[in-house]
Every structure is written in C-alpha cells, then in structure tokens.
Structure 1
C-alpha cells in the first residue's frame with residue numbers, strides 16, 4: 001500500500017502544465033495555457049490549464065481536474081495507477097506502508113476475485129477453442145454469426161461446458177477458493193456450475209479486467225432464460241458497467257459521440273465492421289450511472305433500436321434520464337425486422353453509417369412526432385401529449401437548449417411557446433419545492449432562527465424561502481471560500497477568510513437553496529474543527545460532487561487585462577487576486593441581504609395572520625423592527641438604496 005506521504009508528494013510535485021503538455025499542444029494565453037481538448041473534438045481551443053492553481057478545465061465539454069485526474073481520464077487508469085505513472089515521470093520513489101490486518105484481508109480478497117475471474121475467462125476460452133464440444137457448438141455459433149477469430153479473442157469470448165461441474169472441479173484441482181467462486185456466481189451453493197452449455201461474453205471494467213460474465217444458452221429451451229449474467233459482487237455492479245466501453249472509450253472521444261445498442265452481439269458486429277465507438281447496457285435498462293460513464297467521454301449519445309414496436313417503445317424509456325444529465329440524445333430506428341447486428345451484415349458498414357446519418361432524429365422531436373401520429377387529431381389525446389412532452393422538456397437543465405426545443409415543439413404541436421414555458425415552469429418549481437421539502441425532512445432542520453438576542457425568535461416556514469432562489473449568492477460565497485479561504489481576511493493577518501465566512505454564514509446555512517453549496521460549507525467547517533486550513537488538495541480529495549463543483553467554480557475562461565504592464569495601476573482597489581477582504585464581504589453581505597428580505601416578507605405575513613393575538617403580534621412587531629434595522633445596516637454596507 002502506498003503511503004499517504006508519498007501520494008501527497010506526487011500530487012505536490014506534479015505540475016499540471018508539464019503532465020498535460022506531454023499529450024496536448026499548449027500555448028500561453030495570459031497567466032494560463034490553452035489548447036485543443038483531448039476529451040472531445042473541437043476546432044477552437046477551450047481547454048484551459050492554470051499553472052498557478054495547478055488545475056485544468058475545458059469550457060467546451062466541462063471536464064476539469066488536476067494532474068492525477070487528467071492521467072486517470074486520458075489513460076483510463078485507476079487512482080493508484082495514475083499516482084505510479086506520475087511518480088515514474090518525476091522519478092519519485094513511492095514508499096510502501098504496512099497495512100492493518102483488515103486492510104490486507106480486504107485487498108487480498110479483492111485481488112483474489114479478479115484473479116479467479118481471469119482464470120474463469122481463460123477456462124471459457126480454452127473450452128471454446130480446445131474442446132470438441134466447444135468447437136462444434138460454441139465456436140460454430142460465433143462463426144455462424146460472422147465473428148472473426150480476432151474479434152472473438154479481443155473480446156474474450158468463450159464457452160461454458162455442458163458438464164455441471166466443469167468449473168468447480170477445475171478450480172478445486174487448481175486450489176482456488178470455492179467460497180470466492182460462489183461469491184462471483186461461478187458456482188452455486190450446491191457446488192454446481194452457474195453457466196452451463198452457453199457461449200460466454202466477458203464483461204470488462206474500464207481498465208480491462210474481467211469483472212463478470214454473460215452466457216447465452218445454446219439450443220431452444222423455453223424453460224431456460226436466453227441470457228444469464230453474473231450476480232453482483234464486490235467487483236461487479238451491472239448498473240455501473242457498459243459492455244464494450246473498455247474497447248470503445250478512445251474512439252468515443254475521437255468521434256465525440258457514443259453509439260448505444262441493446263445486445264452483446266450488436267457491439268461485436270459493429271466493432272468488427274470498424275464502428276468502434278459502440279457500447280451496450282450489459283443486460284440492464286439504462287441507468288443514471290451508465291449515462292454518467294458515457295458523459296466522461298462525450299455529451300452525445302446515439303441510440304440504435306430495432307424497428308419493431310417493442311424497439312420503438314424501448315427507445316422512449318429512460319431518455320428523460322439522459323436529458324437530465326444535459327446530454328444530446330439522438331435516436332435511430334432501424335428498418336423493421338432488423339437489429340444492428342443483422343442490418344450491418346445485410347448492407348455493410350458504409351451503407352449502415354449512411355443510414356444512421358440520414359435517419360438519426362433528435363429524441364424530443366422524435367417523441368413529439370410519434371405521439372402526434374398516435375393522437376390522429378384527437379384534441380383530448382393532444383392535451384395528454386402536451387403534458388407528456390412538457391414533462392420531458394422540464395428535464396433539460398440547460399436553459400438555451402430547452403428554449404430551442406420549446407420553439408420546435410411549439411411549431412409541431414401548434415401551441416404557443418408561452419403556454420409551454422408556463423407549464424414547464426410549474427413542473428420545475430414543483431420539483432424544487434418537493435426536493436427542498438425532502439431535504440428539510442431528511443436533515444430534520446430546526447426552523448427556529450434566533451435573531452439578534454435570545455428573546456426574539458422567529459419560527460420560519462422553510463417554504464417561504466423557496467419563492468426565489470438565492471443560488472447565485474450562495475455560489476459566490478462558496479467560490480470565495482474555495483478560492484480564498486486559506487488567505488488572510490485583513491492586512492494584520494489576524495483572521496482567515498474561511499473563519500470570517502463560516503462565522504457569518506452558519507446562522508443562515510439551513511436556508512440554503514442548493515444542497516451542494518451547503519454540503520461544501522459543512523465539509524470546510526469539518527476541516528476547521530480538525531484544525532486544518534482548507535487548501536486545494538482537500539477539495540481534490542473530497543467526494544466527486546464537491547470535487548466537480550470546485551473545478552467548475554475555481555476556473556474561468558476570462559483573463560484580467562494586464563494594465564500594470566502598460567503603466568496603468570488600479571487606483572481605487574487592489575487587484576482582484578489580492579482583494580479577498582472585499583470579495584468575502586460582498587459575497588457574504590449580498591447573501592445575508594437576500595435571506596433577510598425573505599425573512600422580512602415572511603414575518604410580515606405572520607404579523608397579518610396574528611393580528612388578533614396581542615402577545616404574538618407584539619413579539620412579531622419587535623422582530624420586524626430589528627430585521628428592518630439589520631437590513632438597513634447591510635444596505636449601507638452594500639450601497640443599496642431601500
């Protein structure tokens with residue numbers, strides 16, 4: 001196990017511009033470097049590297065990170081593999097530390113599971129090529145489907161013997177742990193092979209290791225499922241795996257789109273024909289985790305489905321999940337009675353790609369046209385269609401993309417854009433309201449906010465805080481916290497920016513609209529309670545949600561004008577990079593001002609409601625006076641005229 005000290009040394013030593021410079025041609029632009037993004041096709045460079053911050057960000061596809069995450073993303077390495085790669089590049093000797101007994105046991109078990117799957121993969125391959133039954137049944141099946149031996153070996157295809165104890169007996173004789181075989185689903189509790197008389201498809205993770213298998217039955221047996229998959233295990237989670245992604249990921253980046261099909265043989269046929277940016281959902285309905293996997297390499301998915309009614313219905317399922325990830329979804333419905341495997345064999349690769357190019361349709365417009373066709377002029381059905389389409393449009397997070405779709409759908413449905421917009425806004429507001437209600441219930445938020453002194457209290461209904469979002473102000477506070485938290489708030493070096501922000505924001509944290517910003521503030525608070533000053537590496541090592549938000553907020557495509565080199569100094573304020581006092585104040589005060597306005601409005605409503613309750617009315621009036629006074633003070637600080 002590599003020591004934490006060694007990992008920290010690698011991260012501190014690795015310069016992001018040097019590491020990325022080995023893969024990308026970078027040119028100086030101001031204090032940053034810029035080049036063509038290696039993760040998506042672009043003609044105008046939007047891939048920005050900040051040597052000062054030691055991070056990168058592409059403002060085209062959104063990918064960002066540090067030297068370690070770049071190596072992981074670009075080379076498909078795991079975290080430790082990336083650390084070793086950088087250690088070798090910088091000639092750093094990695095220190096190994098002794099693991100605890102539990103750590104050793106857990107790592108040894110995980111390694112054993114991979115080893116056993118690798119052994120099983122080779123056993124299935126041996127059965128396919130070196131046994132009479134495997135050659136006559138399994139290999140004959142693959143060759144009948146038109147698969148060349150090179151593709152069979154590349155994808156680690158195999159054959160499970162009809163012998164009910166082939167795997168069990170072979171594993172036992174070679175000394176493999178039978179309990180691990182059971183955990184991986186290779187043998188049952190009764191010590192019988194799980195896969196029998198089936199052609200085998202190996203499922204790989206992103207580094208190419210065998211993590212599971214799928215088996216297709218040979219012959220016709222209506223009592224047996226056509227395909228069976230390995231059960232989930234410590235190393236295999238089918239909801240987070242896409243069949244063929246290990247082989248397809250580089251071509252997906254290059255083509256800047258991913259072709260998604262339903263079956264294993266569809267992947268093999270397209271790949272063999274030279275269409276390598278293809279994956280399948282590995283025997284499951286498409287999941288959010290699988291969509292996010294694809295998004296690591298491209299923002300565009302082209303989904304190929306069979307041309308029958310079942311294929312078209314399948315095309316409509318799960319698409320809202322893809323739209324919710326802000327991805328572009330194209331659908332291609334193949335000619336009737338064809339799947340990708342059969343169609344490419346009938347027409348060949350060139351005609352196949354031409355068909356895709358000519359017949360790919362935007363998902364939302366495809367769905368709209370399809371539903372309109374079903375409605376056949378029935379006004380009642382058309383109303384239901386509108387609701388269905390509006391629900392789908394509400395899933396599109398990007399406002400500009402949504403506006404374009406609204407315009408198109410308005411024309412198709414012959415319904416005004418304002419009407420569609422209004423319905424979408426209702427759904428979005430309802431989802432925000434419900435999301436915040438769940439957050440409040442789950443976190444058991446105490447809605448009592450102490451104001452000014454212990455005697456004056458307002459019990460605030462959290463729904464009053466959802467009328468207008470304060471996410472921009474929350475974002476600014478978090479951005480300053482991440483970027484300048486480790487610097488000093490004043491010139492006397494008496495107080496850190498992080499401490500100023502935490503002191504000012506904690507009392508209103510329960511009223512944050514965005515759960516990620518609240519999560520980041522709590523994350524930083526936890527660091528301070530441990531005596532740590534939050535720095536760049538703390539955010540690098542946080543969970544994915546916090547890390548992604550860090551890269552999103554900390555980088556900007558804009559550069560400050562270099563007026564100093566032209567002899568024109570700033571007269572009224574410091575350079576923005578050194579103006580943390582003003583930045584922190586402005587961010588915190590503006591957020592507090594917005595929250596106070598909401599609180600005042602809610603308190604006014606309570607005053608009206610309690611006009612017949614003298615004691616409560618009197619208390620609320622006192623609170624109102626203090627709230628107005630507090631707002632006036634903030635307005636003065638912000639130069640706002642009330």
Structure 2
C-alpha cells in the first residue's frame with residue numbers, strides 16, 4: 001500500500017452501471033476537478049455480473065474499469081455480495097433468511113442472505129474469486145471491499161443446525177452446556193442437541209433484546225457474528241488466492257450491535273467504517289467511534305469508507321450539512337486515524353431509496369453546486385497535505401474498554417433497568433477526555449495494558465475468562481483502574497459469580513456491593529465530591545467498603561451515607577469504583593483531577609467545543625484543531641507549530657484563532 005498510496009485518498013462509491021455510458025466520461029472530468037483520486041466500484045452489481053446460474057458477464061465492469069483507469073483513478077473493488085440476484089432467490093430458496101419473528105423472507109432489500117446458506121457461500125466465493133482473477137493485473141486496485149455493512153440475523157432451520165454444531169465445539173458436551181446455561185431454571189435441561197432451537201420471538205424472546213435465557217441468546221449472538229465472519233473469510237481467501245498483496249477489508253457501521261468488530265479485526269487487513277451521524281449527534285460521539293475503529297487493529301490507521309457530502313436520506317429530518325461541516329467532519333476522521341476521506345456517493349441515483357442521499361455530483365449534473373465546490377476545495381487541501389499523516393498513530397496514556405460481548409450481555413440482562421445503555425455509559429467517560437483534550441485509545445479485552453497509566457472499564461458487567469487477572473496485574477504494577485456500577489457480576493456465560501458483587505473484582509476494588517437500586521428516568525439521587533453536588537442516575541449500587549477509602553457518599557433516600565465513589569490502593573496502583581451514573585461535570589472534574597495526579601498532559605488549552613487531537617509518525621507530530629461551533633474561537637497548544645493548510649506559524653502558548661466550523665492542522669516544531 002505504501003508504494004501506491006502517497007496521500008490521503010479522496011473519493012468514494014461510484015455506480016456508473018446505473019447510468020448510460022456517455023455520462024461516464026463527464027463524471028470522470030468532474031470528479032477529477034473535485035480532486036477525487038479513488039472510487040469504490042461494484043458494491044451492488046451481482047445481478048449485473050451474473051444474470052443466471054451458469055453465465056457471468058463482466059463486459060460492463062471491464063468498460064468501467066477501463067474508464068476509471070484511463071482517468072487515473074485508484075479503485076477500491078467491492079465483491080457485490082451484499083445483495084444476491086433475484087433469480088438466485090427463486091431457484092435456491094435456501095439463500096433467503098428467516099427473520100426474528102420466524103418469517104421466511106422473500107427477495108428484496110439487501111443483506112437478505114442466510115449466513116448458513118451453502119448457495120450463498122458457493123456463489124459469493126465463486127464471484128469473489130472470479131473478480132480477483134479477472135482484475136488482478138490492474139495496478140490501480142489498492143484495496144478489496146468484501147460485501148457491505150454486514151448486518152444479517154437469521155433464524156432458519158439450517159442456522160439452527162449450525163448453531164448446535166457451534167455449541168458442540170464450544171462446550172464439548174451437553175452436560176457442560178446445561179451447566180453454562182443454567183438450564184435447571186424453568187425446566188430447560190437438554191438431553192439431545194436436537195432439542196436446542198434458535199432463540200427468537202418464537203422461543204425464548206419477548207422482543208429483540210428481551211430474553212428468558214440470557215446464556216442461550218448470548219451464544220446465538222456470538223454464533224451469528226461468527227457465521228458472518230466465516231462468509232467474509234470465504235471471500236477473503238478467494239481474493240487472496242489471486243491478489244495476495246492487495247489488502248482486503250469490509251466496512252463496519254458505527255454503533256452496530258450485531259457484529260463483534262473486535263473479533264473480526266484479525267481477519268481485516270485494515271479497519272474501515274461508514275460515518276453517518278444524525279444531525280444532532282454530538283461531536284464526541286463521532287470521535288469515539290473513530291477511535292474504536294482505530295483500536296480494532298491495535299491503533300493502526302483505518303479507512304473512512306463512507307460519509308455523506310451533504311445529507312443522509314434515512315433520518316426523520318434530513319438536515320443539510322452546513323457550510324464547512326463536511327470539511328470539518330472529514331478532518332475529524334483524519335485526526336483520529338483515517339487515511340482516507342470517502343463518500344457515498346459520487347453521483348446521486350435517480351430512483352429507489354437513496355435517490356435523495358447526498359452526492360458530490362447532484363441531480364443537476366454539473367459542478368455548479370455548493371456541495372461540489374466544497375468537495376473540490378477539500379480535495380485540493382488533501383492533495384497539498386500529501387503523506388504527512390499516513391499510517392500515523394496516536395500515542396495515548398489513557399485507555400477505555402469497549403467490548404461487544406459485554407454490550408450484548410448487558411442488553412439481554414433482565415435487570416436492573418431497561419434504561420441502562422452500555423455505549424451511552426461509555427460515551428460519558430470518553431466525553432470527559434475529549435473535552436479535556438487528552439487523547440485516549442479505545443481497547444478490547446485482548447489488548448495489552450502495559451503502556452497505559454489509566455484504564456477505564458465502564459459497566460464491566462461480564463468478566464470473560466481471566467480478564468480480572470489482567471486488571472489485577474495492571475494495578476499491582478502501578479496502573480490506575482476506574483470501573484463502575486454493575487461490574488464484575490457474571491462470567492462469559494452470563495452466570496453470576498458467587499461470593500458477593502463485584503465478583504472477581506472484589507479484592508482489587510476493596511468493596512462489597514449488597515444491592516442495586518434502579519431509578520426511573522424522572523428520578524435521581526445525588527452525592528457530594530470535593531464540595532460539589534452531582535447527580536446519581538439510572539443505577540445506584542449500595543455498597544460496603546472493605547479495604548477501600550470512601551471519597552463520596554449518597555445524600556438521599558434510605559441509603560444516604562453509603563459510598564457512591566471509592567478508591568482502593570492495590571499493590572503499587574489504585575482502583576476506583578463509581579457506584580452510579582452521573583452527569584458530564586462530574587466525569588470532567590474527576591478525570592481532570594486524575595490527569596493532574598498522573599501527570600497526563602492535555603494537548604492544549606481550548607474551549608470544550610474545539611476538539612484537539614494528535615497523530616504521530618517518526619519526528620512528525622500533527623495536532624488537529626476542529627471548531628465544532630458556529631462561532632470564532634481561540635485556543636493554545638504547548639509547542640511551536642506551523643499550520644499545514646495556511647502556512648501560518650505560531651509560537652508555543654500563543655493564542656490561535658479558528659473560524660466557525662474551522663480546521664487547523666498544526667505540525668509541531
């Protein structure tokens with residue numbers, strides 16, 4: 001990749017098969033004028049490429065490849081396997097999935113294929129291999145893009161049978177499975193593998209995330225993610241047979257529940273995601289998911305595979321991106337680790353559900369639009385930035401744990417409250433560091449902790465395997481750990497760890513949690529820390545200190561005076577427990593104090609709505625400043641720097657002005 005790519009790639013999804021060929025050349029002219037240098041091709045072309053069981057027709061794709069190659073465009077080549085052809089569904093009904101309510105789907109939409117279907121696996125593998133073989137000599141193909149935004153659930157009989165096989169591999173025996181699922185409850189003991197059925201609204205569920213048997217539903221969620229991963233790997237291997245040196249990936253969606261992205265990460269040559277925030281999504285929420293994507297591959301850079309240049313068409317209110325907003329969000333992706341700025345789409349479709357989704361080339365078909373001009377300006381800037389941030393990393397001393405299996409287990413839990421939302425709780429901690437201008441890594445349970453001074457594990461409900469030992473070792477060696485209410489309660493099978501909450505974390509935290517009080521949305525308690533009152537919402541743990549020191553206590557209700565915040569000295573480090581969910585001011589003030597204690601510096605001094613982040617490569621340190629407000633702001637950084645976009649030079653601690661929705665890219669000296 002490094003020999004081919006010498007700048008941040010700029011472009012995105014192009015669907016010329018939807019247009020007469022006389023449009024293509026004009027598109028190439030306009031896209032080049034906009035600075036586009038890469039197009040993603042062939043995302044939904046399976047029906048065009050394979051019109052029947054036995055025949056493949058690559059003639060139009062050949063002409064498309066010739067067109068974009070002559071225009072000097074790089075290509076991210078997709079495999080088209082996110083939507084199977086209609087004839088395939090008619091001739092091979094096993095390819096159609098069964099939904100959560102037990103309905104056999106008909107042909108339509110996309111992601112409508114059963115992940116256990118032998119027909120799907122046969123034809124998707126064959127198509128991926130044929131594409132790789134046919135286009136392997138094109139040196140402008142810089143990446144392969146398998147399927148698109150995986151998101152399928154299936155509850156058919158074949159998936160059920162494959163689930164049983166998956167369970168046999170996981171547990172080995174029915175005795176072990178019955179123990180892991182606690183099937184003595186409600187008379188669920190299984191005496192034959194054939195008795196196990198898929199958990200959905202026909203069996204264990206009373207709603208998508210409401211289940212009578214958490215262990216069964218949790219394992220089915222793991223199984224579905226694994227089946228989709230198997231399908232991805234089938235295509236991956238078919239591609240690598242012919243193009244072993246071209247990287248292969250797929251594009252994830254942000255806060256996407258169905259796929260354990262961290263478990264998939266070892267099988268991605270690089271991570272990629274599609275960023276479509278709602279018009280009211282806070283900037284720190286978007287930043288967190290950029291960092292989660294960066295964390296999938298241990299901090300390596302990723303691709304921003306899709307975003308809209310102007311408007312997303314599926315929101316209840318399809319608000320436009322304001323002038324400067326597209327540019328600012330693009331640079332936010334780069335600031336957090338993206339080596340590409342890519343859009344869906346290059347040209348607006350004329351029909352079906354995405355015809356009003358934004359594009360660089362609008363329905364008017366000219367470059368005389370606000371959006372085109374903004375894209376062209378950004379394309380020119382990215383050209384001038386060259387390779388200064390490519391493959392750069394973010395050096396962080398703070399890590400926040402995000403774990404999909406923990407998310408699933410919390411969402412399936414029958415208690416303590418349906419108001420508990422795992423990603424939203426994690427965001428509260430991330431937001432504090434975002435507003436403190438301190439970079440963080442988003443990590444998984446697999447990641448090494450030794451390089452961090454502070455590790456935060458919000459709502460660590462599930463302790464998988466010996467993860468408690470990893471945390472113990474981290475704190476004993478001098479690390480600082482922060483965790484919260486509803487942590488350490490269960491093992492990887494969602495079975496409660498006996499001996500008192502927080503289970504395996506009890507010694508390290510030095511507390512015993514006796515009860516949990518769940519508060520209705522309109523009700524809250526509060527606590528006082530460092531002379532200020534803060535809210536206590538959603539959940540309040542009623543706990544007893546054992547070796548821990550009490551830092552704050554509840555002020556109200558029958559548990560007034562019980563601890564709300566504790567710290568336990570453990571080895572050479574400390575472990576903190578936050579017994580409730582609080583408001584942004586608490587997390588900001590708490591971690592500001594902790595950063596001072598641990599001598600973790602900020603990147604500069606700036607208002608909370610001016611984002612500062614950093615990417616480092618060799619001797620190059622580049623600080624990005626992003627003004628997310630509609631007002632001019634000023635900020636400071638601690639080093640001399642040159643703005644790579646304007647050429648302006650600044651001294652350390654000098655006030656730097658930044659326009660509303662503005663961007664500064666500051667190479668420090």
Structure 3
C-alpha cells in the first residue's frame with residue numbers, strides 16, 4: 001500500500017534499458033582490454049625470467065657439483081664427489097633457510113598454496129620481494145640437488161609479479177586476482193610450452209571462476225608465455241616420445257581405468273605423507289630456519305644412493321616415457337625420488353611439486369603397465385602410454401586439477417592417441433581421491449589455517465537476474481512533506497512492526513532519500529517538522545537494469561535492507577532483502593529439493609484404468 005497516493009510505475013523504456021546495458025558492457029569490455037594488455041606485458045617479462053631461472057639453476061648446479069662457472073645445461077648425475085656429495089644439499093638448505101628468515105617466510109613451499117591463500121584472504125596481494133626471492137631461493141635449492149622442478153618457482157614468481165603490478169595500478173581486487181593468475185600460468189606456459197594446461201590450471205586452482213573478464217587476459221598471457229617458450233627453449237614438446245603411440249583397445253582402456261584407481265590410492269598416500277613429514281618437522285625443538293638443512297641431509301644421502309633423484313629431473317620423465325628403463329631403475333627412481341622430495345618439501349625448502357609428481361606417477365605407470373603386459377598380454381599394454389597416464393593420474397589425484405592433468409600430458413608429449421586412456425585413468429584417480437582425501441596437496445596447508453577453498457564452480461544466480469525481473473510496486477513510500485509526528489503515529493498505530501528504513505519521495509514521485517526508523521524516532525526531532533529535514537542516504541538506489549549481486553553489494557555497503565528502484569529520478573519500484581532470499585531459496589531448491597515430476601504409480605493407475613475401459617469396450621462390442 002502506498003502512502004499519500006504516490007504512484008509506483010514499472011513501465012520502463014526498452015530503449016533506455018538497452019542503452020544502459022550497452023553502456024555497462026562497453027565499460028566491462030574496456031576494462032577487459034586493459035587487463036589483457038597488462039597480462040601480455042607480464043607474460044613477456046615472466047618469459048625472460050623463466051629463461052633466467054633455468055640459466056641460474058644450471059649455473060648453481062655447475063658451481064655446486066663441478067666447481068665451474070658455466071651457464072651450460074648440466075645435471076648432478078655425473079658428479080665425482082662420492083659420499084661427500086651429501087654436503088651439497090645441506091649447504092643449499094642452510095642458504096634457503098637464511099633467505100626465508102631474513103627475506104620472507106613466503107618463499108618456503110611450492111608456491112601454488114601460497115598464491116591461493118593470498119587470493120582467498122588478502123585480496124591477491126603478494127609481497128613484491130617474492131618476485132626475486134622466490135626464483136633465487138629455488139634456484140639455490142634445485143641447483144644444490146633439491147628434487148624439485150622449475151615450474152613451481154616460476155608459477156610463484158609470475159603470480160607475485162602480477163600481484164605487484166596489480167598493487168601499483170588502480171584496479172579492483174578481482175582484477176588483481178586475474179593478473180596474479182595470468183602471471184602464474186604464463187610462467188608455467190613459458191617453462192613447459194603448455195598454454196591450454198596453464199589456462200585450465202588458472203581456472204581449477206587460482207581463479208575459482210570462469211568468465212570472459214578473467215578468461216581472456218589469462219588466455220592471452222598463457223599464449224604469450226608459450227611463444228616465449230618457443231623462443232627461449234625451442235619449438236618441440238618438452239617430453240618427446242620417439243614413435244606415435246597406437247590407439248589402445250577397449251581392453252587396454254579397462255586396464256588403464258583400473259590402474260587409475262591404484263594410482264589414485266597412492267596419490268592419497270603421497271599427499272598425506274608429505275604433510276605428515278611436515279608435522280614431524282613442526283615438532284622439532286629447533287628454529288624452522290634450520291629445517292631445510294636437515295631436509296638437505298636426507299636429500300644428500302638419497303642422492304648418493306641414486307644420483308638421478310638430484311635436481312629438476314625432466315630427463316627422468318623423458319626416459320620413463322621412452323619405456324626402455326629397466327624395472328630396477330624404475331623402482332629405485334620411484335621410491336627414492338618420492339622420499340627425497342617428500343622430506344625436502346616437508347622441511348619447508350623452496351621448490352615445486354609438479355615435476356616430482358610426474359616422475360613418481362610416470363614410474364608407477366611403468367610398473368603397473370609392466371604387470372599388465374605380463375598378466376594380460378591380450379590388452380597389448382604400451383609402456384610409454386602407461387607412463388603418460390601414470391604421471392597425469394598422479395597429478396589429478398594429488399591436486400584434483402582434473403582437466404589440467406589431461407591437457408598437460410597431451411601438450412607436453414604431443415600424443416593425441418593418449419586422450420581416451422588419459423580420460424579413463426584421470427577420472428578413476430580423481431574419483432578415488434575425491435572420496436578418500438578431504439584436502440589436496442595444494443589445499444591442505446591453507447586448510448589447516450582455517451581457509452576454505454572453493455570446490456565447485458556454480459553460476460552466480462544473483463548475477464543472472466536483474467532488478468526489473470523481481471521488483472515489486474507494492475511498498476511504502478512516504479511524501480517528504482509529511483510531518484515527523486504524523487509518520488510516527490502512522491507507524492505506531494497501523495503497522496505491526498517498524499521497518500528499519502523508509503523510502504521518501506516528493507509529490508511527483510521523484511526519489512528524495514532513505515530515512516532510518518532510529519532517526520525518525522529520535523527524541524530530539526521536532527514532531528512538526530517535515531521528514532524532509534531528517535532524510536539521509538539520498539544517493540542509495542538501484543536501477544532496473546542492475547543485477548541482484550550489485551543490489552547485495554549496495555545493501556551491504558550502506559547497511560540497508562530496502563532500496564528504491566529509480567529511473568530518471570523517479571521511483572519505479574522497491575526491492576528488499578526478502579526478494580534476494582527468495583531468489584536464493586529457489587536456486588537452492590534446484591540443487592537440494594528432491595522431487596519427481598513423473599509418478600510411476602500414477603502412470604500405473606492410469607494404464608490400469610485405460611485397460612479396464614478397453615476391456616469394457618471389447619465386451620460391449622462382443623455382445
């Protein structure tokens with residue numbers, strides 16, 4: 001019911017609506033273009049940093065294991081230190097611990113959980129110092145034998161670079177998140193030349209959304225990073241396989257599906273073991289800055305036993321994919337790489353998880369495939385394919401980045417015939433991990449700090465519905481000329497409860513402002529004064545074309561539970577928080593309310609009645 005005959009009309013001009021929507025879209029497109037330019041610039045810079053990081057790792061490797069100052073590619077495998085090689089990772093751990101202590105504690109770990117934490121809790125703000133501390137500490141860790149890949153540090157560095165730029169320019173926290181994700185995934189693309197996998201990684205682990213405003217800048221950054229990979233590292237795939245893998249049979253697909261369950265179980269064990277080791281380090285009665293050096297002891301001892309566990313180990317993955325390694329070497333690599341990586345990562349040193357998980361998974365794939373070749377010869381198991389699906393399934397189970405795992409395996413090997421086995425194995429591994437592992441290797445650390453990470457990417461229902469779709473013309477609008485005492489009496493005598501806020505207009509229906517009940521019943525006001533004298537918040541309103549998520553934002557910002565819907569200064573409707581709750585309730589029903597629209601019982605009764613009628617008709621005709 002309207003007070004004083006002030007009309008509310010919802011007759012909106014279609015032309016005006018189209019103009020408002022077009023103007024909003026143009027604004028969003030301009031900001032998307034701007035973000036895209038920033039993302040490309042970040043990707044160009046991170047491509048150079050990726051090349052610099054690889055050179056820095058090679059330099060420190062040559063200095064640490066061969067005593068020469070050289071940027072040429074080198075691995076620690078052929079060192080001649082003998083048992084004294086144990087000292088090298090210990091020295092590296094000491095340096096990393098000191099850098100973390102006096103530089104930033106954020107350089108510890110593998111980078112992605114730290115980026116996720118800043119996105120979820122700190123408006124995507126990462127300390128600018130991480131842009132140089134993270135790659136430097138990781139290069140020292142890996143170059144002195146740390147069993148990590150270069151991808152984790154470059155992802156963390158790219159994220160820090162994007163966040164830093166986002167803090168220097170005037171943008172929203174959401175846009176800063178996009179730049180962080182663009183920098184991080186551009187770094188991954190620059191290292192592996194896998195733009196599609198990098199884009200999917202952003203969606204599954206960093207952005208927690210899928211929209212044009214985020215997808216376009218991130219995609220352009222990943223494409224630019226891939227171009228940087230081709231310039232600095234060559235055009236070929238990172239993990240080449242000499243021959244094309246044949247299309248597997250259905251029997252082989254069944255075998256790979258079962259192997260996915262096995263690898264999924266092992267991925268759960270791997271993830272829990274890493275954090276169990278971290279918990280053990282937490283119990284040590286010494287300062288955390290010493291932990292990387294203690295982890296370095298284990299890395300050194302294991303590296304002395306099997307030098308292949310030292311360093312980045314991308315060559316190990318290539319050798320596994322060739323399918324020519326002996327079973328003894330595969331078992332040794334799988335077990336010792338896992339132990340070295342888990343202890344080192346649990347100690348809090350700086351490094352990545354992707355390359356070790358790929359190595360462990362690839363080795364497991366070879367072992368399971370070898371069993372399959374022996375016991376199920378009719379399946380015609382291909383060991384190279386077993387390694388591909390093994391490394392993808394391990395990453396899918398440990399991180400639950402399902403699409404990223406599949407795309408990464410395809411892009412880095414160039415084996416398109418592996419698609420179906422990858423889908424089968426990764427689905428089985430993901431399925432197993434989903435039911436047995438509450439938090440992934442990426443989220444466990446931040447979950448322990450009370451941070452909840454999104455686990456689904458459902459559409460924002462409030463962002464799909466506009467005000468005009470649910471606005472009502474029923475409500476109370478007060479005339480500004482009404483006296484304070486008159487409104488008080490009316491509310492006291494005719495209203496069951498006092499609304500928190502009242503909407504005020506002039507005699508022509510033009511919006512004047514919102515009046516709070518607490519202000520209306522303030523004892524200091526003269527009851528003979530018009531309410532116009534105490535009206536405030538005259539700029540709090542919404543337009544018919546705005547979406548409900550914007551309404552919620554305005555209500556939260558201005559602490560009101562009712563808003564006028566205004567067009568050309570005139571009130572055309574009223575929207576309250578009850579409208580929002582009603583929309584959310586309807587949306588919840590779509591996911592939670594179980595109901596059947598076709599009743600089998602009713603169908604049976606209907607058929608029975610029809611059958612009886614048919615029998616009766618036949619009897620009548622026969623008579």
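Throughout, read-outs are computed from the coordinates displayed, never taken from laboratory work. For clarity, every value in this text was computed on a predicted model and none was experimentally measured. Cβ atoms are built from the backbone, for glycine too; each structure is taken alone.
For this structure, a couple of remarks:
- Here helix-only ellipticity at 222 nm (-39500 (n - 2.57) for each DSSP H run of 4 or more, over all residues; to 500) was derived from just one of the structures 1, 2, 3, and that gives -9000; the source is 2.
- Looking across 1, 2, 3, the calculation of P(r) over Cα pairs in 10 Å bins from 0, in percent that yields 3, 15, 23, 25, 20, 11, 3, 0 traces back to 2.
- When distance in nm of label points 7 Å out along Cα→Cβ at positions 88 and 480 is computed for each of 1, 2, 3, the one that comes out at 5.3 is 2.
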